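None of the figures in this text is laboratory data; all of them are computed from the coordinates on show. Everything quoted here is computed from the prediction, not taken from an experiment.
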Structure 1
Amino acid sequence: MSANRESGHPFTDQAVAPTTRTKDEWRDTLVAARRAVSAATRAAEAEALAAVLGELADGLAGETVCAYLPVRTEPGSIDGLDSLRRAGVRVLLPIVAGAGALDWAEFTGRNGLRTGPFGLQEPAGSPLGTAAVVWASLLLVPALAVDQTGVRLGRGGGYYDRSLPGVRATATVAAVIRDEEHVDALLPAEPHDVLMTSVLTPGGGLRRLSTAGRRRPRFA
């Protein structure tokens, strides 16, 4: 458990037992908590995440990383992606193309972005196809929370659950969350939910989940 967790936090001070909350109830609570985070805290956490990616960058030189650009209250910033790219990492960002799996295109810098569906920034270059996820040794995935078994709670669109089953077996699939969002309670899960192998947080860095996949196979 992360050292900066506070006793009595509504997300972490719960028995490790199946939750009685629905996914939507969890989402409402988590989104409200993110909105309550101060701008100063949000900036400090984004800086910490960028520093972690900067430390990882040299070891990933020549590799492919699938990532994303944080929006609204999502933790992180574009700075970490810049650090990866400068170190020789090929960074792929998602392109929303219909309701199926995500397409991907290479991140070539801030000037190479355009506004895509839902107002999201995406690479202006040629799409590489949905199968591009198989090239990635590390995938950074947005999330609202992750439990100790690797169950990820997203915003409900299902794009990543449709995209991640194509990753290679040795890849690190890491949800990017705030430290408080790595919860002890078991999140509600469905057979199609793709489990995370790791979490990336401002205070704890990149951590592998030792219990990930024990509740059910990683890709159900």
Structure 2
Amino acid sequence: SSTFAVELARRARSLGADAVASVAPADQPNDLAAAVKHYAAIGGASDLPFYVYWLATDADGSVTPGQFLAAMETVPNFAGVKFTDTNFYKFQQLIDLSHGTLNAITGPDEMCIAGMAMGSDGAIGTTYNIMPRLYVDMYEAFHAGRVPEAMEMQVNANRVIALLISVGVLGGVKAMLGWRGLPVGPPRPPIPALTPEGERCLRAGLDAFDFDVA
């Protein structure tokens, strides 16, 4: 709820956090007016830079990047956006229309390099937790001009992502973290944990890759 999110934002400030972020309301993920109301309450709860999520799917296409940025002008401490869509034309428009003031972060792990090509400042995603070295190497290769090398790394990351999709992404990621000494526990219901068969398939698939998943 917005009320709980406001409490968390204030708590984050008291604990020395660098920034606050929030997704749109879960029950109205594509309602810009509802998102603005929700975001404004959270952004105004502290003086920290505030990051918002692009509307979940923008399924009807009714919200343009320009409209989105105009709406965010009413959100206190608005600093940046995590772009969760795969339409990188809209992502680039957000950057262009902000005249370089927007801290633009991409979301889809499987298109990380596409975000870089369109001007992202960084990325937030699920599989970065289990393949941090691969993605950092990808970032460094891309920005050093070694684009084919970076593309190969994206292909490798996507092979792991495809394997995770086949067994259950969140259950798979949490299982892998546990195997590496970070026991974060299973997903919260109703998202299922990996079955023993799922764990076997995931381990076998990872072992079959000809690159280090790290």
Structure 3
Amino acid sequence: MRVMKGEQGNIGIFILTHLLVALLVGFFLWSIFPEPWREFLRNGPWGIVVVVLAGFIIVVSIVRGERARREHKRAHDRVAKVFREATDPALQKRAALWLVDQDRDHPERLADAGPVLFDVLLRILKTDPEKLDRTRAANGLGVLSDPRAIGPLLVATNDEYAFVRAEAALALGKLKAKQAEKRLREMVEDEWDPNARGRAREALERIAG
């Protein structure tokens, strides 16, 4: 199985965290041991023990990471299949939002959901009464990086809900939508919500970068 760079980084952090915890526990135990115990430990083959323990932690971390990736892949495949076969709009919506929420860091995985994913997210952004779902849809359109979303996302920067405006602005930045620069500058200057204002500023930086 091919390992994504982001997943390799997560495994590395997991391993380092466990090794650091093991070292801290070791230092703490050393500080409270009486001197005879310390002398015994100094004379024992503890270097080998430490190496074996570190190797064990690394192996366990890799196995757990691989297991988590496999479980996620199975869940992704199930939900993608449900999405492709669904005809009920409510089921399509739930599946679409789950997919973009779970795989926002790996958009290449969303291809197996099919081209309808874009249409469903666009429908949610434009018409869904649930403000949090409109927010998630705006984020998802940024993940898909389809330039057809630029116009609807520009409209969404005027949504009544600040989180929708914020995610729409950030999505425009991910799309490097130069035609959105004027609106994003307006948000930086006039937007009352600090999160949306910050997202607009970040979007401008992405477009310029």
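Observations, loosely collected:
- Of the structures 1, 2, 3, the one that -15500 was derived from, the read-out being helix-only ellipticity at 222 nm (-39500 (n - 2.57) for each DSSP H run of 4 or more, over all residues; to 500): 2
- Value 18.8, calculated as Kirkwood radius over Cα pairs in Å, assigned to which of 1, 2, 3: 2
- At a computed 0.99 (Rg/Rh (Cα atoms, Kirkwood Rh), for residues 70-189 alone), which of 1, 2, 3: 3
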